[in-house]
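Participant: Listed next: structures, encoded as structure tokens.
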Structure 1
């Protein structure tokens with residue numbers, strides 16, 4: 001059995017509240033020791049010993065909102081290529097969205113994803129199934145059968161369910177069959193032809209705006225239904241102070257509610273759109289600076305539970321268009337950790353809290369393995385130089401699509417090694 005020893009590492013394990021220098025020992029697929037007292041007897045003779053002085057060992061990231069082209073859009077991203085990009089970013093598990101062609105709305109498609117992942121992926125792939133057939137917002141999918149097949153959550157991905165009755169049924173089904181309803185809220189009528197945040201900057205660019213209320217109004221409805229049904233509801237991607245306040249109130253009321261935020265809405269604001277930079281056309285749109293700061297506060301105080309990349313690969317043809325015509329979305333698996341570490345280096349969020357939102361909390365929320373360095377846990381982890389700077393460049397991106405918001409950006413914090421179930425799947 002192979003043994004790997006990470007010595008003199010800064011061990012960051014939110015599941016135990018640990019941020020200390022010590023040793024992590026991996027035997028086979030499992031972590032057998034992690035902490036100050038590990039290896040008091042010394043390392044086994046045949047162990048691979050890695051001196052991690054000045055570097056951190058963290059649980060592998062769990063990215064709970066990843067769009068992949070396969071099946072139907074393999075030119076944008078396959079399960080295999082997404083897994084390679086994930087490993088390079090320290091991501092050991094992906095929750096895959098059902099927005100594929102055909103849609104992941106039946107048992108056969110869930111089984112296809114799991115089978116393809118087993119054959120081709122180097123990280124863990126967990127499929128989320130559609131709430132409604134064809135993502136059309138009308139007819140419910142078979143929650144019980146989809147759960148049995150391996151779906152870890154239910155979501156209509158990029159699509160917002162307009163019917164309150166359908167959402168009530170979804171939350172009731174989730175309560176009865178288990179699983180979480182992860183919903184991205186954007187009122188289609190209010191958003192209409194909007195392509196960026198509504199405000200002075202949109203007016204200056206001559207672009208139609210999306211008001212904050214387009215997010216908060218359907219969110220308030222969903223939170224009321226979560227209170228009514230007792231179903232587990234996850235606000236998948238909030239972007240405004242208004243939405244954060246709504247989640248805070250729902251949690252205070254005892255509703256079974258959690259929330260996520262995209263790394264883009266934590267790192268960037270509407271000014272980054274510049275002069276019609278289509279790689280910055282996102283859903284939800286980049287908001288005003290006061291909303292970005294509100295998102296950071298919501299991460300700090302626990303209103304927001306998890307941070308996601310919202311990795312959404314788009315090909316060149318759909319991005320090299322006038323801003324209003326370009327596809328929304330940006331990749332993010334490889335830059336998630338580096339961009340998130342800006343919050344740590346700026347003193348906004350502690351490292352322990354940051355890793356919790358990127359790993360421990362999503363594991364807990366979706367009932368996934370990983371998210372911990374506890375002895376006995378599966379050895380999904382990343383070795384990170386928290387201080388090493390690097391420049392994001394298209395040539396270094398492993399994703400099949402190159403639509404990153406961070407092209408040319410200097411990020412601080414580089415993944416040196418990623419391990420999945422005790423096997424090294426990435427080494428810088």
Structure 2
């Protein structure tokens with residue numbers, strides 16, 4: 001066996017100890033010292049790239065902060081990937097802390113009142129944490145509205161701060177200056193990790209995740225070096241280390257070596273494609289992507305916009321999707337290009353032939369088929385109807401079956 005547990009590789013995992021964040025912790029100490037000195041609970045916007053420790057350091061620091069004050073801290077975390085409007089946020093908060101049920105359709109004013117009434121507790125400081133805040137449109141970021149609700153409906157004894165966590169630095173420019181200049185508002189940026197910092201993080205997680213002597217000495221330093229040069233993301237570094245462990249596991253070996261890490265490194269693009277397809281593409285974008293990949297695989301050439309539109313129009317109802325215009329298909333193709341999944345070539349054959357576009361997937365087609373099969377059985381039928389094998393054994397590079405890796409069935 002390679003692993004004790006895979007839990008340290010999960011996004012929701014928070015270690016007992018925080019490393020590589022001394023500067024960030026110092027800034028948070030200064031920010032929250034004002035509350036200890038008698039001021040109101042501070043609010044915070046923390047932003048930075050994926051995998052730079054925003055959520056981890058906030059959760060860890062609030063637990064430290066709770067030990068420093070003579071009050072409980074209650075944390076209400078809202079995922080803005082799921083709750084994408086101010087109203088949905090209030091519905092979620094009410095469902096979490098109110099004894100009565102307040103279903104969708106309840107007037108927003110009532111939700112705000114009952115939430116703040118519940119927070120009227122002198123023994124508790126409340127914190128609303130808005131994760132993935134960048135999912136809101138620039139004009140709809142709810143920071144100001146939530147703070148206004150606290151001011152309007154909160155009692156004298158109500159203490160509630162708001163912490164926004166964003167993976168995009170541009171978000172700061174979208175927030176009203178009235179919010180940014182509030183005396184209780186603070187802004188903090190996290191930056192990508194360097195190789196020594198990533199080594200600290202990997203060692204901390206590996207001590208719990210792997211069995212004793214399951215890692216060759218050079219694996220963590222090389223893993224940290226690779227990711228520090230690419231993204232500086234702790235999430236990417238942990239993912240690569242877990243993937244190397246999976247390769248060793250698949251080969252029925254008891255130790256993770258540099259050879260396993262090399263194989264894992266070559267498989268990262270396929271893994272990133274898997275997550276992009278499953279998490280970042282809409283159902284219509286997924287179908288368009290698969291149609292392009294199937295055409296590229298079977299015809300060994302790009303597909304024209306007209307042919308792509310015709311195939312989407314024929315298939316969409318079997319996927320419970322609406323028919324859309326050719327213009328909308330072109331917009332969805334543009335989205336796929338932005339996400340690095342599709343390439344487009346423009347053709348101009350003169351006045352007689354006019355101009356047209358052709359499209360191909362930017363990665364090997366089988367890297368699209370794997371997440372498609374894991375998404376819905378409709379894609380399984382579509383691929384089989386087009387003579388594409390969905391047998392895992394037919395996938396190139398069988399050492400790393402991405403669909404198996406992301407499951408919990410192998411460790």
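Where a number appears in this text, it was derived from the coordinates with a stated rule and is not lab data. These numbers were taken from a predicted model, which means no experiment stands behind them. Cβ atoms are built from the backbone, for glycine too; each structure is taken alone.
Participant: One of 1, 2 was used to calculate helix-only ellipticity at 222 nm (-39500 (n - 2.57) for each DSSP H run of 4 or more, over all residues; to 500), giving -8500; which?
Facilitator: Going label by label, the one that fits is 1.
Participant: A value of 14.1 was derived for mean count of other Cβ atoms within 10 Å over residues 168-175; which structure in 1, 2 was it taken from?
Facilitator: Clearly, the read-out refers to 2.
Participant: As an exercise: P(r) over Cα pairs in 10 Å bins from 0, in percent, calculated from one structure in 1, 2, equals 5, 23, 33, 27, 10, 2, 0. Which structure is it?
Facilitator: 1
Participant: A follow-up question, please. Assign the value 12.2, calculated as Kirkwood radius over Cα pairs in Å, for residues 8-47 alone, to the correct structure from 1, 2.
Facilitator: Label of the source structure: 2.
Participant: Upon calculation of distance in nm of label points 7 Å out along Cα→Cβ at positions 160 and 224 from the atomic coordinates, which of the structures 1, 2 produces 4.2?
Facilitator: Computing distance in nm of label points 7 Å out along Cα→Cβ at positions 160 and 224 on every structure in 1, 2 gives 4.2 only for 2.
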